[in-house]
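Take a look at the structures listed below.
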Structure P
Amino acid sequence: MVIRPLAEIGMPLSEVDTPALLVDLDAFEGNLRRLADAAAAYPVRLRPHAKTHKCPLIALRQIAAGAVGVCCQKVAEAEAMVQGGVRNVLVSNEIVGAGKLLRLAALAQEAWIGVCVDDAANVEQISEAAASLGVTLSVLVEVNVGGNRCGVHPGEAVLQLAQLIAGSPGLRFAGLQAYQGKAQHVREYAKRKEAIDKAVEMLQMTTRLLEKHGLACELISGAGTGTYPFEAASGVFNEVQPGSYIFMDADYGRDLDRNGKPVADFAHSLFVLATVMSHPVKERAALDAGHKALSMDSGYPLVVGKPGVEYVNASDEQGMLSLQGPGCALEIGEKVRLIPGHCDPTVNLHDWFVGYRGERVEALWPIAARGAGF
């Protein structure tokens, strides 16, 4: 079912129905420019992660700002991107299952498609799918550089998979995927850098081994919003994959810079607009935005512009506010903006972005890959 947007172009922001997912276009466009400028200062390509926004229109804006393409985590996300006009997509994840692999191979008839592996049997399955459709898939070996999720250990295990890929029909060895996910939300600057320095050492050793056996890495890709300056400056990574930078969220806002202050590289541009639906006592109010409008996995959202008002609890359809201190009363029907704790899964709860500038709606962008988890 197609869900109509909660707003119309030209509508005052005060009239937008709730809960709605807002994008402050001035802040959003500033984030686009800042990352593009930062990446341009290094010999790295920019490949933003589309799992953050799940929207081909945003992906095309990122590409227009200098990105080579985007990352996705799922085949369905990649399908939405290609159908929306994106022609360079890296699935920065392992894909398993004959049906999914055939869908992935079919996308290579329209776009450059890359995928990651950490298992020999999976390489053979991908090869069969690509060969059956007469396409070539670019395959990256995922290296575990400390995140301890997917990926093989650096060194010999990488070499074995790279050699297998290079000798498999329908595949080309394209390089290494090396994302240190755990480091993204390490608060202290020095500790984040230390984690990436260790990753770089692992990759240097691995690339030397590959080169010794005649295997060059076209791509060494990874990095996220919390660490990309370290990977970009490493001299080893030649592609970075920040995703959340475009929106930011409350959790990334807790990372610290080298001076111990909150990192201010990017502005908060993503908000959930909610309405005060109940205010039974002066110390408590309820919003119409709970678990079904906001992801709480990284903590509760922050309330914008309301000193003394704190989001303290959530049910399926309600968010509870604590009002402490003088002058922080709210009115029934009043609308407030919330900064999500975690932007990616919050986006996946909505059908549309409502883009605004000043106090007026300027853009409506469908979240085409919402729910694309397969």
Structure Q
Amino acid sequence: MNSHEEAIRMRKRRQQNKINFVKTICFLVIFCVLFSVVNTIMKRKTLTSSWNMSIKIAGLANEPKNSMDVMYFGSSHMYCTINPLELFHETGITSYVYAMQNQPLWSSYYYMKEAFKHQSPKVVVLDVYPVAFYNGKDYADESVNFPTTDEIPFSKNKIDLVEASVPKKERANHYIEFLKYHSRWKELTNYDFNLNYRKETDYLKGYVLLRDTNPQAFDENVYKLTGTTQISEKNLLYLNKIVELSKEKNFKLVFMVTPYQMLEDQKKVFNEIEVYAKKNGISFVDYNPQIQKLGLDLNADYYDKGHVNYKGAAKITDDFGQFLINKFRLADKRNDKTYQNWNWDYTAYQKNIKK
């Protein structure tokens, strides 16, 4: 075989290699797309009822970019206490609750990083109840970890979230939800196949509307305790990370304790958090000693011992709105035509609670 024929043969081989490479890439892309769809169909979702968390979390990405002046992170204490539509109606401040049930502090940190892909809030409000609840614990239960990690799209941020939230031997099920949910095929409903929820917005802006009333009787002596308990190493690590993030992203931090029947050891952790907040120039708002000032009715404004219903949420939100105005002087957007849909959503909310 002469050199010319050898050159032709080599060229054909290179062309075939290129074709094979392109075919392989196309196959991998198609496989990844199909697997992503199947993965989304199979994983557990919450798309109905007040706790339609899949829509609430996915919905933030579908809001206009950088349209939220305030964002809230934390546990169910946060998403049941602050009502962004009530806040907008009373003050014109735009805000969103980006929180999950029993969400630990380290999860809130990565939820912040996810939220900041779409929003640049001027103020971030952090529910510090999880610091007390998980003090001394390095991980939450799987019943908390799966809902928390499931709702975040696959990315480096999700990988970091899983590594912080889940013990190493259990992480694979959180990176690829199909490994956990592959047996759900018998439970699938039309909701599972409707992937449009990823393009929807939550008209309540992350707030969970609780209607029921259950009278409470709180021990107010707990709120008067003055001792402190050391913040655990992992909680302190992520408090510091959140403070550093506030400097990097240039937002003001507010630590909040919502009004609930706390335990004595939790109160001592909150006292230590207040010391930490003062040391770092962070606003600390504890609503527990302010129940009477707020006009909260223990017989009418509570859903259970840990959460207010919509009546209680309105009272707390109105008070917090005045705090935001006085402390940060945020813009009133009620007459801004760009935010007219907030007025429509508030009207829909009013109709909803009257049903």
Structure R
Amino acid sequence: MNILSVYYKHKKGGFNKRLYQIYLALVTRKHTVHYIAAEAFPIAHPNIFAHIIRIPFCRRESFFFWIFFVLSVPCYSFWIARKNHIQRIVVFSAFYAAICCLAVSVMRIKMITFLRADVLREAYFAHKSRLKILLHRIFEFIGLRFSSLVVANSSSLKHSVSGRHQGLRWAVLPNNVQQQVHIGNTEKLQIRRAHNLPANGYVVATAAPLSRVKNIDFLLEAFSKLDLDSARLLIIGDDLNNTGERKRLEALAERWQIDTQTVFTGWLDNPLRTIAAADLFVFPSSQEGSPNALLEALACNIPCMGSRIPEIGEILHNDELQFGLDSSDELTCKIRKASTDPTYAQYLKQLSDRCKQAYIFDWNNEALRIITEAPCLQDGSSH
């Protein structure tokens, strides 16, 4: 089967990681993948073909970049689809589905749209301009209407988006725990030393691209109330879109007088062993789909906690592993108890291990089944 996909550029993070995972899963099963982008992706295989659009202003995703991209891709994707006898289009958001609608409508190609987040809801949360919100609405409406199947990565995401669009065909495929990580005491000490963390101090870790929706400032506030000199906060990730979020968080740490206890690692391509060297993982995000970072932390065999939002509640379904976002006091109390009460810390680890079990499955096989059998899937089918 010949597959076409569209995405603008390589970006660090779980979004592109899953996109490339699908490409590689398809080609290892003898399918062929063609992708359209403004630059080549860092993956290589004889059956993966890059079709690069030469866009002015390509180094920065400016207004002019996006205007050129949106105007050129519909015709270009139609031409690529026709030339290469494309049988499926696979995209990772309603936006990319919308700009493939010419090929879909004219050539009657089945398009499977994987949703990773509620982009429109995030735009409202981030107080985007009315024009940007309107554009999100338009692209979402067009993209989903032209999709043969919409695949959400959580039931909560499906519920959120389907409330705005009736009559779509849906599947749910959550992210999975991809590998188990175990480290010994010697490696744990080496990792801590590499990040200037105390050997016997209590380390709280989080990992995410630094943006407002990840809500890292909430964790900083909760940590600042601990009043525990031996504790450290390890923040894994960076400001990938150059919004100034890292500088803002560093300023908050200084204002709350925890800058000497807070370590910003920057972006780590493989953060799992670093997470495994911590004592507790906290994921305070206010907007999510099915967070890769949280599932990766569960694979590291340490206790995990997350904000009390529906998408995280699907993964950490025990309320003891969750905390509200109205006030940071609950999170502070739980961190303090976990750091001082070994029995409670072990209880959190046992609960985390139970939550992890539902996410140990072959994500590649499920994604391939959905892509290849899309016309046969019934509404509401899921993993």
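Values in this text are rule-based calculations from the coordinates and carry no lab data. Computed from a prediction, not measured in an experiment: that's the story for all the values here. Cβ atoms are built from the backbone, for glycine too; each structure is taken alone.
For structures P, Q, R, which has the highest computed value of Rg/Rh (Cα atoms, Kirkwood Rh)?
Working: P: 1.01; Q: 1.08; R: 0.98.
For this comparison of Rg/Rh (Cα atoms, Kirkwood Rh), the top structure is Q.
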- Note on the structure: Highest-scoring structure on distance in nm of label points 7 Å out along Cα→Cβ at positions 150 and 286 (candidates P, Q, R) is P
- Task: Work out relative contact order in percent (Cα under 8 Å, 6 or more apart) for each of structures P, Q, R, then name the structure with the largest result.
- Result: Q
- For volume of the Cα convex hull per residue in Å³, for residues 14-229 alone, which of P, Q, R scores largest? Q
- For which of P, Q, R does distance in nm of label points 7 Å out along Cα→Cβ at positions 102 and 278, calculated from the coordinates, equal 5.1? P
- State the single structure among P, Q, R that was used to calculate P(r) over Cα pairs in 10 Å bins from 0, in percent, for residues 54-133 alone, giving 19, 55, 24, 1. Q
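In terms of mean count of other Cβ atoms within 10 Å over residues 222-229, which of structures P, Q, R is highest?
Values: P: 25.5; Q: 13.5; R: 17.0.
Once mean count of other Cβ atoms within 10 Å over residues 222-229 is tallied for P, Q, R, the winner is P.
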- Note on the structure: Calculated from one of P, Q, R, helix-only ellipticity at 222 nm (-39500 (n - 2.57) for each DSSP H run of 4 or more, over all residues; to 500) reads -8500, and the structure in question is P
